[in-house]
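Next up, some structures in C-alpha cells.
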Structure P
Amino acid sequence: MEHRLGTVFLGNLSVQQIEKRLGIEISENERLKLKNMHCNNATDIPENKWHCFDMPFVLMCGSKETCQIVYDILKKYSSKMEEEIRIEYEVKKEDS
C-alpha cells in the first residue's frame, strides 16, 4: 500500500462499527457478506478482503473487484449516511 509521508492509518472496524458510525443498517445478507470479507490484517489485504480504518475513515479493499462489491452494497444507503467514508483498493506491485 502506498501512502503519503506522514499519513497514519489507525483502527480495525467491524461491519457493525461501520454501520453505527455511518448511521445505517444494512440487510442481514449484506452484513454476512461483508463479515466474510473482513480482514483483520491492515497490510497486504488479500484480493477478496477489506479492512476498515477508524482514522481516517477509510475502507481499504484488496482489489478493485472487492472495492466494487463493497461500493455496490453501501451506495444504496448513501443518502442515509451521517458521515462520509472513503472506499479504496490497494494497487499491487504486479498490477501497476
Structure Q
Amino acid sequence: MSEHCVANGQGRYALSGVFTKETIPALERDIAPKFSREAPVTLDLSGINDCDSALVALLIEWKRDYPEIQLEAATDRLMRLLHMYQVESYFFDENLK
C-alpha cells in the first residue's frame, strides 16, 4: 500500500488513492511508520480519488500530532467536507480561502 503515501523529502508527502472509512485503517498502518521517520510538514492531496468524513477525522488527528502540517491541493470534495464540518480554519489561513 505504500503507493498511497510517497515521501518527497523534507516532510513533504503525496497522498493518493481512496481514503474512506473502509480503506483508512490499513492506509494509516502503512503511513504511520513513514511519519514516525520523518514528521509531515506538507501533504499534497491532489492524488486522492475519493474520500469521506473518515479522512477529515484522520487529518484532524494528524494535525493534533503534527501541528505544523499543511495541506496542499485539497480536492473539491475534501474542501466541501472540511467546510461542512467547520474545520477549514484548522488547516487553512482564513485569508487564503
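Nothing in this text is a laboratory measurement; each read-out follows from the coordinates by a stated rule. Predicted model only: the values in this text are computed from it and were never measured. Cβ atoms are built from the backbone, for glycine too; each structure is taken alone.
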Check the numbers for distance in nm of label points 7 Å out along Cα→Cβ at positions 12 and 52 across P, Q and tell me which is largest.
Q
Can you tell which of P, Q yields 35, 26, 22 when Cα extents along the principal axes in Å is derived from it?
P
Output the label of whichever structure in P, Q has the greatest value of relative contact order in percent (Cα under 8 Å, 6 or more apart).
P
With helix-only ellipticity at 222 nm (-39500 (n - 2.57) for each DSSP H run of 4 or more, over all residues; to 500) computed for every candidate in P, Q, -12000 is reproduced by structure Q
